[in-house]
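K.L.:
Right after this note come the structures.
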Structure 1
Amino acid sequence: MNSQENATVWSGFILLGFVEAHTFYPLIFAVLLCLYIFTLITNMLIILIIKSDSIFNSPMYFFLMHLAYIEACYVTVIIPKLLENLLVEPTVISFIGCAMQMFFFLFFGVAECFLLAAMSFDRYIAICHPLHYSVIMNRNVCVMMVTGPYICGTVVGLVHTTVTFSRSFCGVVINHFFCEIQPLLELLCGDTFLNEVQVIGVAMLAVMVPFLLILLSYTGIIFTIVGMSSRENKYKAFSTCSSHLIVVILFYGTVCSTYLKPKSNYSPVMDNILSFSYTVVTPLLNPIIYSIRNKEIKESLRKLWSKRILL
């Protein structure tokens, strides 16, 4: 055990992070800091735009506002500690800090999964049952569909965190840049088979169930669009859900690759890349995708920019 591990035995874990690129830490820090600030600004800007203009008083923008909030919180759980570890040694995170990071990472991650499912159902009702849209997607239903993801996130976060941290650890070095489930399983003493089953089982419920709901919603949407006689109506219907579909593919592609596999297939390098994708890249791209492909948001951005110039 080296001096860094000795210093960590009573205080917490060592996060290896991007140890292979130690020489480039200053550059990685600068890039990550810029990405983090830009992600916060863009997501907060979407929230500000939706809250400030009555044109966005619809369920679609209500869900989008919560998605932007989740994305901003999601990166805040991971990036500040990573930025600190790029500058300060030893790269230590306390046991309590690690447990809290795991909980909030799972909380916001699972909440996003179910919120994306809620957004797909909203698009299904808007395209397939437009005449009943305002009745079905009333205010109470929207609030329930937003509250549900947060409840699911709380349950999954508590289950994983409690089960993992109730076990004894036989090591302190986490081969990752934050307290992910798979790297922590590597440190547990004794047989971890039941923990692996638990991770995959919960992932099936928390990731695959909303994903199946999304597939069902888009199956109905596709059939409805194909049955439309007007090409203009087809384009309009597709454009209303294309942004959401791109976000779903980006998010679920990396999450499924990470969690729906046994520990024997775990690769630290690949897991770091995949985790970086859904913790940093996806929250950065989501507001860009929605703002570029949404005329109302682009117009509102122009108005805000014009007011800024006038002031």
Structure 2
Amino acid sequence: MTDVVLGTAHLFGLADEATSRRLLQRGWDAGARRLDTAPLYGGGRSEPEVGDFLDGRDGVRSVTTKVGLEARTGRRSPRHLARGAARRLLPGRASGALDAALDRRATRPTGRFGSEAVRASVERSLRRLHGRVDRLLLHEVSPHDLDEELLALLRRLLESGDVGAVGTATANALTAAAVARGEGLLTVVHHEVGPLSPPVTLPASVTTRVGHGLLGGGGTHLAALRDALREPVLADRWREAVSGTPFDGPVGLPEALLARAAHLPVDEVLVATSRPDRLPRSVSLARGDVALPPAVLEVVDAAAAAARR
């Protein structure tokens, strides 16, 4: 069974205040005991809300936050940021722009991980999260950000017990190089695991792999697979594979992509939505409560291969 992490990027941005609080409660009620937040999320509101929500609750397994991207008043809204994230995963014409951006990030530091800025960000996160940061991730880090000064600070944070573990949450194409620059210090990795996401090869020093983007950013991989499944041969294979299964219906494909999480080489999978009514089902599927028939998985893989062409 795959452990589920409740993602909070939608809170107080794509979801309004009342809905955001319902999402936290519905996720908890569905059994999610790991939460993922960041200073950026919700224009800065996600961290303190998560901290207040978890304060005094028994059974919390991990609280993850990040450093490197901060909320800025008057800048892009969370909705705009989410659209930007979706565009980064679009196939076709958008891939050229993405490749160019990744090339730039792979060859130079971002300038967002100076030791003083990181230290101040961690201190703010600890206050907002009532002193608990089990995992601290370098948010959209470039391998060249990982200099000796940053690594020394991360070691001090670990040795002091201020954070339990450190890791990365960056583009798949940059993840392996960033981990290598971490000299064994980065033991947690978040990476994209949508059906069109490039694979990530990691060393044994990484003890926790967390997959996110099961449908692709903004559902872009889901849309690409839907297009591929319009091809008559694949359409027939899909209908035959899902017949008589829980995935036979209008939401069968997105639910199959969620259930695919149990077949991925990850320890945990991040689930996020702006719809409280969908969250319990999404958690259940991603956790592996509903078995994904091998024939359905085979057609999903075939559609992904067709979408890449």
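Laboratory data are not the source of any read-out in this text; all were calculated from the coordinates shown. Since we're looking at a predicted model, the values are computed, not measured. Cβ atoms are built from the backbone, for glycine too; each structure is taken alone.
K.L.:
As an exercise: volume of the Cα convex hull per residue in Å³, calculated from one structure in 1, 2, equals 129. Which structure is it?
P.N.:
Attributed to the structure labelled 2.
K.L.:
Still on this structure, I have one more. Please state which of the structures 1, 2 yields -24500 when helix-only ellipticity at 222 nm (-39500 (n - 2.57) for each DSSP H run of 4 or more, over all residues; to 500) is computed from it.
P.N.:
1
K.L.:
Who wins on relative contact order in percent (Cα under 8 Å, 6 or more apart) among 1, 2, i.e. which is largest?
P.N.:
1
K.L.:
For which of the structures 1, 2 does the calculation of distance in nm of label points 7 Å out along Cα→Cβ at positions 18 and 130 return 2.5?
P.N.:
Answer for the origin of the read-out: 2.
K.L.:
Something else about it: Computing mean count of other Cβ atoms within 10 Å over residues 50-57 for each of 1, 2, which one ends up highest?
P.N.:
2
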